[in-house]
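Read-outs: derived from the displayed coordinates by stated rules, not from any lab. A quick note: this is a predicted structure, and the numbers were derived from the prediction, not measured.
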Structure I
Amino acid sequence: MSTNAISLKRYPANLKRWIAQHLGASWPVMTINISVILVAVLLTWLCLDWAIVTGVAPWAPATQCADSGGACWPFLVEKGPLILFGTFPYDERWRPAVVSLVLIGTSLVTLFQWLDWRWQAAGWVLAIGCFGTLMGGGIAGLPMVPNAQWNGLPVLLFLGACSLACALPVGLSLALARQSTRRWLSRPAVVVIETLRGIPMVAVLFFGVFVLPLLFSGWRLSPVHAALIVLIAFHGAYVAEDLRSGFLSVGSGQWDACKAVGLSHLQSLKLVILPQVGKAATPALTNTAIGGFKDTSLIVLVGLHDLLSTAKMSFGDAQWQKQALEAYVFVGLIFFIVSRGIAAAGRRLERLQQKW
């Protein structure tokens, strides 16, 4: 028995078992675990004290914030619309609100597979049309709003959801091309994938936002659409590698079996190979989706105003300069909820795949 083992002879057997399982069977391990628990409890109490105990309730007058050492939640009541919708005209803020609800609903239907894929595709067509119509205006009596005033949550949801949705077929195409035995297909695919994965996303965004509009000036490519193209290409390269790992997990005997029963190459892919690839690559794809959505916030570096940029606008007012922490907590909570939703959808898909 180790010299560091804990002597628990005087304690009941069930208590000794609980201590060994939850706190450790030796003094060094127990000391570390107890220290971590105490630090976690202390940090939790400090957060609760700042947010609730000494914080000012959202419905309280904002003047109470001067005498409080905690959070000033009336700030979010006052500046919440600015954080969510940025500089969009005040009287027209119902438009980005509707767009956000449509994009959130369509994303939930897609993530949790509540409808057939045909209805999902139709829903995305309608959601994208709704985004362009309501945000831009100029139709059905809606005042036109320039792209420079498309800020906050609608832009983040549009770029995040559409780039990840479109990156899946792009990544699948690149993965299939890289797996091909034809060099004229595999070599360019390797170059595209490794180039996009080897360049920082910020550099790719700078190229897309400032160079693509010059190359396609005849199309009047806006910064939002240029950023969308760049994000699709960038995430598509990572999706391609996730799917390639799934292809590598499928043995060559699967292809031989498909040929033996007379299936064509496309039938083999659709009926046998791709279901197994998707099952093997689901954890990696979920991780890529979460990282891709969070990376969308980097558009602030190229002049597009997402939630981080509108959060800075909200506490730029002299009256609210001390409320930067509340603004970033609010934005962080939005990112956390979306990331948890993607993770929950990924776990649900894994459970469904295990039943197949």
Structure II
Amino acid sequence: MILKKNTLNIVEILRTMVAIFCSLLMVFAIILLVSEQPLYALKDFLIGPLTSVRRMGNVIEAMTPLIFTGLSVTMLYRAGLFNLAMEGAFFIGAVAATAGALLFDLPPVINLITAMIFAMVAGGIVTLIPAILKVKCHANELVTSLMLNYVCLYLGLYIITAFFYDPQMNSNYSYMFADSMVLPKLFSKTRINTGTIIAFVTVIIVWLILNKTSFGYKVTLVGKNDTMAKYSGIAAGSMIIGSQALGGVIAGLGGSVELFGMYQRFQYQGLPGYGWDGVLIAIVARYQAKYVPLAALFLAYLRIGADIMSRNTDIPFEIVKIIQAIMIVLISAQAILSKYRQKLVVKEAKELEEIRG
């Protein structure tokens, strides 16, 4: 069983790499066809993010919030629910962090931690609502979570406007945070901050929870076969609620880290989109927490490269959207490497049979 599991994991990784390679190949073909400077555009796209410290810093900065939402989706989907409230949880986490930063006058580190705890609790509550409706009322979590995102958006904007709005600003921005509420920078000439460290620590924690605890095992079992889980004596409803709340906590933490790491005040005018990006990250990572940072780094690199290319050539930034769409289609295609997978499984089965014989 261990050998079979390793074989299937290798095949899944290969399938993902093939999908990424094919999507990039298609985009390169599009660039060659439509651009008047195709080689220059490709150079900016592929090498541009590595040409300066600032640009490399931009990649890490863009990667950090994606790690949080990718982990959030991984946790939310582990129980078999299509809960899409991570976008609202990320946004309302930033709102709650703003409240925690501006309402209290505590010692610097304690105030920062308190604001982050506010964000985590708020994010957990958001994703908890569709889970409770699913378990108690059998409501479709896909519908309830999608609608909940807009509730979070307008509720959050109302809170900022009604209680924390800075009248000196032309937009719905909050008051400035104190200098102590900013996450320390790690490198000069970049905005890379300790939020990146928090993100990697969160990766380790989520991996341990999902792979080394009874809770993670039970949640996985519920997600794969809730009927079997119930017959095994597992409280499926409690596992679902717990996993969904934890996923929201991660997203809320991501909202606070992005807020305190990159901005000096709340300045979102709409949903930032990191939650939706988290779905793509989780898909590319095959819903494995240990692969989430790599998937986030890949997408962040593509976006920074596309941004550099769009500013220097005639290719628009939207090219990265094409890559994302093609990747999702190809990764979801079960036919890719299906014959190769079957050959590996058959070969391994024969080897195990010979060993036992």
Structure III
Amino acid sequence: MEEIIKLTKKLIEYKTITKNFKQSKKALEFIRGYLNNSQYKLYEKNNFPSLVLSNVDIEKNKKEFDLIFHGHIDVVDGEDNQFNPIIKGDKIYGRGALDMKGGLSVLVYNIKNLNKIQKNKKILLMITSDEEIGGENGTGFLIKEVGFRGKFFITAEGEKDYLFKIKQKGVLMLQTIAKTKGDHSAYTWNSENAVLKIFDFYNNAKRLFPEKKDKNHWYSTINLGLIKGGKATNSIANYCEANFDIRFCEPWKNPEQIFNKLKKIADQLKIEIKIIYKTNMSLNNTKNHYLNLLHQITKKKLNKKESLFFNNHGTNDARFAAAVGIPAISFGPIGNNYHSDNEWVDIKSLENYHQILKEFILSA
């Protein structure tokens, strides 16, 4: 356990803010050196480095791994002192402690000791450096372009409790632009207001995403996250730009279906609309052998009787594996305050996570 704690603290010390390519490469080089007996390959896409390690020949087994474990080295920005990890009581504090250098340390430690656990399974550890900005140059590249495949995929994202994120909502991010001729604010009858046109679009769009009485909030949502427009208080705004973030689930089938509905609204209002980002929902079959095995091992280890399955409102890199048919979940140690001050990971949960994955690898 001391080695996992040491690894977690060491990884936190690297200031691997997304797009800090130098620090990301240093962190990955440290991991590669730590796992000096593993097969490895380095990849790079648009300057974002990724490292994959295995107990078997990587190229030869690229499309037939039994298990793929995933972690990301990048973190959101924070104060300098957050990269100096400290232990208080039973917690490790530091930027990325939960998201996700604690879980990643367990994966790295397990790979180093893999031959003591399981010699017959083909295991891949995938470590990327752009998850916090969408993952397209890391996991997306490794799955879609390099072509890695496996029977089961686990990303070690931590949570407030031991939860299996088996579903992820889809995402549709949009930019809208409204333009009018504008005029002096005293003559409102001379021109439409571009800001109000955007509000009209938003009010019409919201009707497509009614909120339901559901304690788990498993329904589609739309958020107006950014808006800018107008030039002066005494002018009718002749320009307004707004970005929307839609997180969708059933009964919507894909982001294109939603976009087509919203484009009709935009066209009626003579507003420009375009897609910034989109991804489908990620869904898992809860009867999957690997998922059920891991679930049962976890419940037994933690003495839990209730289901640990959880529907995730956000997204993570498991969606890239799910998109090509690989059963994929998010499951990691526990902690809190990710992406904020005083981020921490529970030390006992790191040990539990290690033991759970160790037994899972042995039994799978």
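Structures compared: I, II, III; top value of Rg/Rh (Cα atoms, Kirkwood Rh), i.e. the largest, recorded for I.
Suppose you compute helix-only ellipticity at 222 nm (-39500 (n - 2.57) for each DSSP H run of 4 or more, over all residues; to 500) for every structure in I, II, III: which one lands on -25500?
On the way: I: -22500; II: -25500; III: -9000.
Structure of origin is II.
Which of I, II, III yields 54, 40, 24 for Cα extents along the principal axes in Å, for residues 96-223 alone, as computed?
Working: I: 54, 40, 24; II: 50, 34, 28; III: 79, 36, 27.
The read-out comes from structure I.
Match the computed value 23 of relative contact order in percent (Cα under 8 Å, 6 or more apart) to one of the structures I, II, III, and report its label. Value 23 for relative contact order in percent (Cα under 8 Å, 6 or more apart) corresponds to III out of I, II, III. Here semi-axes √(5λ) of the Cα gyration tensor in Å, for residues 56-151 alone has been calculated and equals 27, 18, 10, so which of I, II, III was it run on? Corresponding structure: II.
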